[in-house]
Structure 1
Amino acid sequence: MSAIDIVVIMSANSKQLIELSTSIRELFHLLTLAGETIHSELPVSIPQRAILESLFKNGRQTIPEIAQNRSVSRQFIQKNVDYLSKNNFVLIQDNPGHKRSFYLVLTQEGKELISSMLSEELKLFDTMGQAYTKEELENTLTTLNNVKGQLQKIRNFSEEEDEPIFGP
């Protein structure tokens, strides 16, 4: 079967989901570039910023929790946490429930840094947000969350082998 045959048998929804997937990847890269531009003078990278934001919004967490929530490896989070800890943006605390998986919390310096970053980003989103209605943004968010939920089923499939990946 050729690529042309595959395109012909795809449903309209499949085609739109492929376009959506492409747009999301492009948007991810543009958001990364915007973050790097806005925060170019700051001492943290965009992945490190994401860890700070996760701790800011969700409170103390372990490296495995952050990795799972971000769908990245523990090693990737560990590498970035090492930098954040060394530069006094996060503090490592004992986890009485687990000897090897410690808790991470923001230091005051980390709280101030992520608050400043989020404030700068809010200025950009306030300007951009004027181009859309509340309903447009709500519908987009609903669709993206639904697609995300379906994809999370794939991630969890190995743990729930008796359940179908997709379906009602």
Structure 2
Amino acid sequence: MKFDNYDEFKNYLDTIYKDAPIVLTNGCFDILHAGHIKVLKKCRGEAYSLNGVGNFPGAIVVVAVDSDQSVRKLKGNDRPINSWEHRSLIINSIKSVDFVVKMTTDGFEDLIRALKPRVYVKGSEYENSLNPSDVITLEEIGCKIKFCKMIDELSSTESIEKLSHLIERM
């Protein structure tokens, strides 16, 4: 399921999945690649590890996908290549993902505080560059931060640059 606002999503979780442990990740997911899939599979693995025998509801994986405005702020005016509707539809269709929620430019800390995830997963390329205020918020709520080893030289931005070079040579 996907939600385009935090409040609606939080209300849904509180109704259906009130005490479910949450594994959270976030990103632009503009041009999906194998590195993204590795992170999402790592999230599912972390969710399985949170599920004790007989625990219900089981842990859920939430992916916060950047809004189009947020992607433009992070990556520049030529991005995103794919709209939030398209990116969230793709992410939502991946087996490892339970929920997708739209992430606004300045709202990630609010989402963290609202969801109180037990585990936050990010690609290893962010190991030394997470937003310090996000890290403080994650630590304040007792969330473990885990990193997924990424595939070298694999990113949406690099894929777009390779395609641009190919098109220029045509």
Practice problem: Assign the value 16.1, 59, calculated as Rg and Dmax of the Cα atoms in Å, to the correct structure from 1, 2. | Solution: 2
Quiz prompt | Ranking 1, 2 by distance in nm of label points 7 Å out along Cα→Cβ at positions 49 and 73, the structure that comes out highest | solution = 2
Exercise. Have a look at 1, 2 and say which one yields -13500 for helix-only ellipticity at 222 nm (-39500 (n - 2.57) for each DSSP H run of 4 or more, over all residues; to 500), as calculated.
Key: 2
Self-check item: At a computed 16 (relative contact order in percent (Cα under 8 Å, 6 or more apart)), which of 1, 2
Solution: 1
Exercise. Compute mean count of other Cβ atoms within 10 Å over residues 97-104 for each of 1, 2 and report the one that scores greatest.
Key: 2
Quiz item: So mean count of other Cβ atoms within 10 Å over residues 65-72, computed for just one structure, reads 20.6; which one of 1, 2 is that?
Solution: 2
Quiz item: The value 12.0 for mean count of other Cβ atoms within 10 Å over residues 17-24 was derived from one model only; which of 1, 2 is it?
Solution: 1
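Where a number appears in this text, it was derived from the coordinates with a stated rule and is not lab data. These numbers come from a predicted model, not from an experiment. Cβ atoms are built from the backbone, for glycine too; each structure is taken alone.
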